[in-house]
Structure I
Amino acid sequence: MSEDRRPVSILATDVGSTTTKAILIEKRGDEYRLVTRGEMPTTVEAPWENVMAGVRKAIRRVEELIQRPLLDENGLIMRPRSGDRGVDIYVSTSSAGGGLQMMVAGLVSTISASSAHRAALGAGAVVLDVVAVDDGRSTSEQITRITELRPDIILMSGGVDGGSVAYIAAIAETIVQANPQPRFGATYKLPLIYAGNKDAQDMVQSIAQKDLDIHVVENLRPRHDVENLGPAREAIHELFMNHVMAQAPGYGELMKWVDVTIMPTPGAVGYIISVMAEQYKANIVGVDIGGATTDVFSSFDGIFTRTVSANLGMSYSITNVLEEAGFANILRWIPFGVNEEKLSDWISNKMVRPTTIPQTMERLMLEQALSREALRLSFAHHKSLAKKVEKEEAVASWKNQQQIFKSAGQEIIDMMRLDMLVGSGGVLSHAPRREQAALMLMDAFQPEGITQLAVDSIFMMPHLGVLSSVHREIAAEVFDKDCLVRLGTCIAPVGKGRDGQPTASVKITFPDGRVQEEKIIYGELKRLPLGVGEKARAEVHPVGQFDLGAGKGKKVEKEIEGGLVGIILDGRGRPLEIPEDTAQRVSKLTSWIKAMNAYPMELVEKYQKANPINAGQSDAGTKKEGGLFGRLFKR
């Protein structure tokens with residue numbers, strides 16, 4: 001696009017489940033920069049029941065901050081910009097009302113249903129359930145489950161082109177008998193996207209077209225060794241915004257305002273991750289940890305994957321983090337003695353008062369300990385689904401003994417080849433010290449080799465994701481200059497050793513020509529200063545069995561980038577192990593906190609005196625007995 005046709009002023013909103021955020025981007029000189037942002041409560045529910053009330057309030061807040069009008073006297077956006085009034089482009093994302101909620105149906109859990117699951121996640125959906133012929137439930141149980149759900153869209157898949165159609169008919173009949181009802185609007189049919197065997201298209205339409213709005217797209221798995229997710233994702237996106245959200249209160253007006261189709265918020269975040277992976281020519285993992293869910297995004301070798309851990313969050317689903325991780329895994333990140341009943345009380349209060357934030361450093365440490373486990377568990381879930389279909393192996397069908405094919409896909413995520421790790425969400429983006437965010441990312445994701453760390457400054461990624469669909473270069477420029485807060489670079493040798501043992505020697509050549517040599521000591525963390533925008537040359541020689549990506553004991557040279565935290569020499573080994581003995585664990589955690597300057601040491605020592613530990617006590621002895629709610633509310 002020529003320079004004279006590029007916009008000068010861009011307004012973007014994200015209509016979230018709880019807040020609506022507006023940002024203003026403008027061309028200043030020769031570059032595009034974030035000017036300001038405004039935030040107001042989302043108004044999709046009673047008493048407003050109109051998202052436009054919150055959108056207008058957020059835009060009015062931006063107007064107050066820039067001291068110029070963007071809306072006219074009738075509350076409409078003035079476009080294009082003229083003098084000191086209006087904007088050139090308006091774009092928006094949305095996850096209000098719970099965002100895009102889908103149900104997936106397929107023949108085999110590990111093949112067609114798994115592909116459909118990935119297609120739905122990639123389009124920005126929360127998948128409520130996955131129904132398959134081999135999911136272990138009876139037909140009546142499946143019907144009951146589908147009836148209970150109120151999805152926005154159903155995605156149905158199954159079979160390779162030219163294969164059998166009998167079980168596809170059975171799945172279609174099951175869905176029709178369940179008679180699922182949409183969340184929004186009672187006057188339209190629930191959309192069903194069919195992305196299965198092309199020979200069954202007419203049959204599916206004849207079975208379901210009276211009760212459901214059928215949309216046929218190309219097969220997700222046309223052959224056993226081919227996965228074709230694009231057409232289904234595009235259909236999901238188009239249906240959600242133009243049919244489903246058109247039924248939601250106020251969305252009809254919002255859809256008339258925007259200059260490009262509204263994107264689901266998670267889909268937009270994934271889109272900007274993909275754009276930046278291409279821009280940087282890098283492998284990127286991004287995470288957005290929210291109150292109810294944790295989304296993980298990855299772009300590895302051009303393959304994009306998104307997963308949603310729907311019950312792992314820091315407020316509404318914080319009890320699920322404790323239930324899934326267990327007390328022992330939470331306690332291992334806390335550098336002082338913790339009473340389990342006290343921790344349970346705090347977590348239960350956070351669950352019933354989800355909007356509260358920690359008021360003391362002690363509470364902050366507890367919350368950040370829980371966040372590590374939410375991130376760790378979500379990433380483990382992501383890695384299990386981020387696979388590349390490479391080959392298939394024949395197995396016997398459990399039901400009819402016919403030959404079917406089971407995916408033997410290769411895992412995509414290789415932490416040694418990860419270039420950048422980006423964190424987003426309140427617990428990361430708003431951590432009082434950036435060192436805390438860096439430590440949480442390192443503890444939860446355990447990056448290997450040489451990895452750049454960053455966080456999203458003010459959760460701009462959704463806005464920039466939808467903007468990148470029309471102005472890719474502008475979105476990429478603002479992402480790089482205003483969205484990313486660069487924390488620095490983590491250098492982490494992979495291997496096991498003994499405390500105090502050298503794992504690698506490092507020679508850093510700084511921008512001013514100064515050379516500094518350091519040892520990475522097993523069990524220790526060390527920081528070296530390297531500021532934002534500064535680059536240095538790192539030459540790392542791993543010792544013995546330790547590896548930095550070139551092989552055990554082989555030298556690695558790489559240009560590294562600084563940040564607010566700088567260069568982090570992580571000698572804690574991979575996989576990271578924390579002593580089971582409580583006294584040893586607290587000692588180790590304290591040394592890491594001190595090395596990173598993550599918390600004020602005088603407060604850490606204060607909490608340690610107030611919450612003493614029992615010598616020889618083992619965290620591994622902590623048991624999960626009686627169920628979570630039995631522990632939380634037993635009196």
Structure II
Amino acid sequence: MKASLGICYYPEHWPPAKWSEDAHRMVDLGLQLVRIGEFAWSRIEPSPGELQWGWMDQAIETLGGAGLKVVLGTPTATPPRWMLDRYPDMLALDIEGRPRKFGSRRHYCFSHAGYREDSATIAGLMAQRYGSSEYVHSWQIDNEYGCHDTVVSYSAAARDAFQDWLAQHYSTIESLNAAWGNVFWSMDYSDFGQIELPNLTVTEPNPAHVMDFRRFCSDQVIRYNLAQVRAIRRHSDASLIHNYMGRVTDFDHFRLGDDLDIASWDSYPLGFLADRSDANESRQQHFYQQGEPDFQAFHHDLYRAAGKGRWWVMEQQPGPVNWAPFNPAPLPNMVRLWTWEAIAHQAEAVCYFRWRQAPFAQEQMHAGLLRPDSIEMPVCDEVRQVVKEIEDVGSVTAAEPDIALVFDYESCWAWQCQPQGQSFDYFSLQLAFYRGLRRLGLSIDIVPASVASLDRYRLVLIPGLMYWNDSLRQAIEKFAGVLLVGPRSGSKTSQFAIPDKLPPDLHDFNCRVSYVESLRPGVRRGLQQGGYMHSWLECIEGDAEVLEKTSDGQAALIADSNLHYLAGWPDDEAMTRILHNMCSSAGIGTTPMPPGLRQRATGSHLFRFNYNGHAVEFDGTSIPAAGVTWKSV
């Protein structure tokens with residue numbers, strides 16, 4: 001497969017006289033895809049029922065006629081002002097009960113039935129008009145679900161829909177009271193209509209209540225998306241896509257992806273480093289113009305799984321962004337590196353955001369491939385280089401890693417509901433394991449907890465999983481490879497109770513977690529073989545073989561046949577050792593990487609990526625700063 005390159009473009013921002021020139025410049029640069037339309041509702045329908053298609057007809061004809069494939073976005077992330085007049089109660093409310101008002105974007109509650117219907121209507125009208133267009137290659141539905149903390153809403157619409165959701169799930173109020181443990185603190189209900197949303201309580205609400213609310217909120221996103229999917233499918237066979245974000249876990253991307261054809265995400269390595277990476281200050285300083293070496297790759301693998309193998313980067317940072325606390329320019333050649341890293345993880349397309357920097361409004365400080373005066377930015381030379389290299393390299397075939405990391409969105413919500421320690425974060429725990437594997441030069445598949453079989457892997461890691469579903473239990477029982485579980489995995493039931501057998505609640509595994517400790521920042525429990533545990537440590541009982549102990553003799557890693565349980569959160573030194581030993585047991589070779597150097601094995605090539613601002617000597621080769629190398633395998 002040869003990847004395509006594309007661009008995000010906003011014809012409504014520029015005079016129509018510019019469109020043809022822009023389109024031909026895009027093609028001359030080597031771009032093949034152009035995304036348009038995702039924020040254009042007020043120009044498509046300036047007042048209710050007044051549809052103005054002429055400008056979009058012209059834009060699609062101009063771009064497509066120049067040789068570009070159009071990715072057409074539905075404009076529902078930015079409902080026009082008149083929509084709020086129609087539905088004054090359509091706004092989401094935050095946890096304090098304050099409205100998320102008009103004046104930027106994503107100002108809607110997923111539970112509002114009227115807005116959901118109008119979103120499906122505009123999507124259907126667009127598909128009816130453009131579904132048979134020879135130039136429309138695919139559809140992007142909405143834009144960045146969950147961005148700006150917009151999944152969870154405490155509106156009246158959400159309350160009413162949540163009560164109905166509970167009634168459908170539990171059938172009787174007695175079943176709900178039993179499942180939630182409402183006997184505690186006299187929280188029993190006599191009717192579903194009594195149940196409020198879990199905010200503004202005196203102290204923490206019942207975690208089972210919060211957990212079901214988070215499940216409901218995720219289901220509402222999936223329901224909202226499906227309404228547009230069905231509306232478009234009536235008129236178009238083109239692929240359906242959504243562009244996810246970095247470290248947004250408020251809805252289940254795997255389940256939403258079941259209704260789509262392709263997953264994509266918006267990759268902003270420098271913005272994410274400062275805005276949502278867990279890198280410490282010295283690491284941020286070292287990589288401030290490069291991005292964290294494993295953050296992008298983790299999302300590439302996550303969204304490849306959400307797309308069942310088909311995925312894109314819909315927005316790739318090409319220069320300074322406008323929204324992070326600090327916004328440096330990428331090092332020279334970093335945009336090329338980011339592009340190739342996505343391709344090495346089997347991206348079908350990488351699209352840059354955006355074509356021309358806007359001279360107005362909220363994103364006027366966000367760089368594009370062109371300056372506001374239409375002069376090329378230096379990054380265009382990197383794009384040209386990638387275009388040529390894609391042709392020279394040829395097809396990059398899919399990898400089949402030996403290692404799987406199980407990722408679960410419900411577990412994200414669970415440990416937000418009841419972290420038990422301020423520094424316990426499921427995403428950070430997953431990223432720590434992923435980084436450890438990447439430091440050993442390994443390629444990884446990320447798989448959902450609903451996975452039916454693990455048989456194609458040699459090593460499977462399951463850190464921090466809230467509870468075992470039947471499918472995963474069966475897959476584990478049949479799995480003949482090496483399995484590393486924990487910490488905190490199997491510590492709850494699906495109803496958010498401690499299991500009767502105690503964690504980790506695995507059949508025929510003689511291990512019980514008797515109590516847990518969450519450790520303050522800076523508090524460490526040393527390990528006898530080196531390194532330490534931080535943030536989280538469990539006291540475990542049982543007669544399984546002890547492989548690692550803390551400095552005071554407490555079991556930290558135990559094994560019974562192919563099953564291993566890790567009772568804490570290791571630092572980098574201990575994590576690398578433990579994962580290396582797991583790989584040795586599984587017959588997987590490792591290639592320890594120098595700091596900042598990473599590699600990705602595909603079916604056809606071995607790629608190496610130097611995230612450092614200096615050259616690195618490795619394996620007889622000098623890899624320049626922000627450099628990429630590859631060789632056929």
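Any read-out appearing in this document is the output of simple, stated calculations on the displayed coordinates, not a laboratory observation. Small disclaimer: the values here were computed from a predicted structure and weren't measured. Cβ atoms are built from the backbone, for glycine too; each structure is taken alone.
Can you rank I, II by distance in nm of label points 7 Å out along Cα→Cβ at positions 269 and 477 and just name the one with the largest value?
Once distance in nm of label points 7 Å out along Cα→Cβ at positions 269 and 477 is tallied for I, II, the winner is II.
Could you figure out which one of I, II the value 63, 53, 27 for Cα extents along the principal axes in Å, for residues 125-332 alone was computed from?
Working through the options, I get structure II.
Assign the value 3.0, calculated as distance in nm of label points 7 Å out along Cα→Cβ at positions 37 and 589, to the correct structure from I, II.
Traced to structure I.
If we compute distance in nm of label points 7 Å out along Cα→Cβ at positions 173 and 437 for structures I, II, which one ends up with the highest value?
Once distance in nm of label points 7 Å out along Cα→Cβ at positions 173 and 437 is tallied for I, II, the winner is I.
Cα extents along the principal axes in Å computed as 71, 71, 56: which structure among I, II?
I
Where is distance in nm of label points 7 Å out along Cα→Cβ at positions 277 and 381 largest, in which of I, II?
Of structures I, II, the maximum of distance in nm of label points 7 Å out along Cα→Cβ at positions 277 and 381 occurs in II.
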